[in-house]
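Following are the structures in question.
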Structure 1
Amino acid sequence: MQDQLRLALIQSDLVWENPKANRKQFKEKIESIKGEVDVIVLPEMFTSAFTMNATAVAETMDGKTMAWLKEISKSTNAAIMGSLIIKENSNYFNRLVFVEPSGEVAYYNKRHTFTLAGEDKVFSKGNKKIIIDYKGWKICPQVCYDLRFPVWARNVEEYDVLIYVANWPKPRIYAWDTLLKARAIENMCYCIGVNRVGLDDKQNEYCGHTAIYDVLGSPLTPFKPNKEFIEVVSLERNHINYYRNKLNFLDDKDAFNLH
């Protein structure tokens, strides 16, 4: 078990519906990271941008991008995570994958498909929340629109880190900022959001605001809007333990069953 968890958060523009070009640019970005990290976090649909044209870019779990992720993870000795479009049994999923250097893969299918963009008409939604235990840290991964639904993220598993990968557009960025902070406070965890920048082919603009909040909702890094960057940050287990033991807010949470 590690007392610290070191993450590299990559805020990037994305090439529309071009997995090969996106793999190339992320490889270059990852190679520029200074020092060792434990986890590398990429945005939502990092191979294609947020497209509903699933048939054009969908891959399988033994496709080129999964092989690429395993290669990157092994060469950097870091886990790597992000979402991409996966086809499985004639269904399409907006699937977040978490790939470890050992080659082990965990995945989470986005629960809340974005009806405003018609994502629910193209993609099957997930029905299982997952918790990843990596180097003694319990990580809860979720995807973009999931951020608006606090019951789905409720910390009943005593996880340490809640991570959202996203293509969250500029007009609603204040909601992104506010909800990330709220999820950190109510779950007494580190909450991380990794968003893209740039303009997609549908003329949607993205301004980033990749961020990390501590247990009390304090931001650990300043916003760096409208530009590509890599933020390397270390999480401290003592911070979580101290405030959970001192305040005990999670002990008073409501009990519920989710259907």
Structure 2
Amino acid sequence: MAIVMCFPEGRHKALTLSYDDGRFADRRLVEIFNRYGLKGSFHLNSGLLGSKDRLGEDDIKPLYAGHEVSAHTLTHPSIARCPNAQIVQEVTEDRRNLERIVGYTVRGMSYPNGSYNERIKSLLPGLGIEYARVVPSTGQYHMPEDWLEWQPTCHHNRDLMKHAEEFVSLHKTQHLYLMYVWGHSYEFDNDNNWELMEQFGQFISGKADIWYCTNMELVDYAKAFENLRFAADLSFVYNPTAISVWLNVDGEVAVVKGGEQISL
């Protein structure tokens, strides 16, 4: 018997987007995401909200509804140069503030200035952080090997449409494919290229074989799969989590709903 993980509804591809800093330009970016059914994770510095061209606290919950608000540290320091006590404060206070604003647990982040090291990675699980995005991109479409050193596929200014066309053309259902795009919304203003995201949204949206998800939704789903409890002879499986998980069992798609056990 061959059993492999699928994305929701039996899909084999997922798309997620990740944008940093909470600038005013996020308003236009979120509008594009919403229009095309894309989902993103927005990494915010709660200690800088309302300063210069950054969104204010009252903007956050309504603007990012349906997306994910994620941490980016309190004040955006290069944390690899900071002592542990400051890192703990930067991450914990950012989480605390953002959770008060949005009303749900903030469990992911992107590293400010792309700054991280093994010392920081070892601290994050104890601070409630389950994933952290880095800056170096792979140009590839695979699941991450390390959630705390999560490499994206590409920045939106690095051959975005080329990657989108490659991603849409991927068809081997024996593989799981992930496209992860990152950037800063103000870059579209600086580069005067908002039409790039419009073109991307129009091209990539509405594909039956793509799951459009936030960073945290993907992490939660992957962990739910890892938490499935299979019988030793693979004759049945129990799902102890609240998240339904889809499997391909000898070419047939099966769903294991949260809290349920099914025969295979």
Structure 3
Amino acid sequence: MPELPEVETVKRGIAPHLLTRRFEKTIVRDHRLRWPVDPNLDDLLRGKEVRSVERRAKYVLLRLDTGYLVIHLGMSGRLYFVSANTPVAKHDHLDFLLSDGQVLRYTDPRRFGAVIWIAGDDVSSHKLFASLGPEPLTTEFDATYLFKRSRKRKVPIKSFLMDAHVVVGVGNIYANEALFMAGISPLREAGSISLARYTRLVAAVKQVLEYAITQGGTTLKDFVGGDGKPGYFKQELQVYGRGGEPCSTCERVLQEIRLAQRTTVFCKACQK
């Protein structure tokens, strides 16, 4: 599933092509995504100008005159631009014809993604966003916040870090990498970690995510960026996908386990 850096990469890739453009026509070929696409979507979007392209958690938000078009890529969703006469493939579920003649196409073989219309000028109270934690690259996400939220929590720190109610967008790959960088075992209870160690962890989360964004995200099986090209961060991973290989720091064998049904890789020597 595309994580925060992948979605941020998509947002940055499509934004220059969307800002100030208007929706001329919306074609919905298959309404059966994670949630049914609004049957009136064409009427809702027609003639509306894209005022901004934003991201909240793993959602891309197109702010229009009267509301937001919210897009989630799910497991295999893609957004890319094509010309109006480009042939339609099997999994091309939606086309958004823009005022400059380009078409923003949404493709999703697994149909786990979503295309949602939210009316009004504020999405923060919508059920999709109301209970979400802060963005990890903002000042709101700091060591003091994480330390306070973790008190008396016995859940493993990796699961705590991946909880969207605590902080959004720290997916499995990046949680593995940040914990390794901070020298913290993914199995340690969140409530047992000191403020000083949380300071290192917050810095690691920000560094890992920022670097991944500059590299275009992680190369996942189904992910390609807004320009149709895959990301390249996978080449730089220190632990994820490297279970059984030597640690890059101490050369001991990296351990791979399942934690909350997610692949977890760490170094027993370097992470305490």
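Points worth noting:
- Mean projected area of the Cα convex hull in nm², for residues 44-139 alone from the coordinates reads 6.7; which among 1, 2, 3: 2
- Label whose coordinates, when Cα extents along the principal axes in Å is calculated, return 51, 41, 35 (choices 1, 2, 3): 1
Computed from the coordinates by the stated procedures, all read-outs in this text should not be read as laboratory data. Just so we're clear, the structure is a prediction, and the values are computed from it rather than from any experiment.
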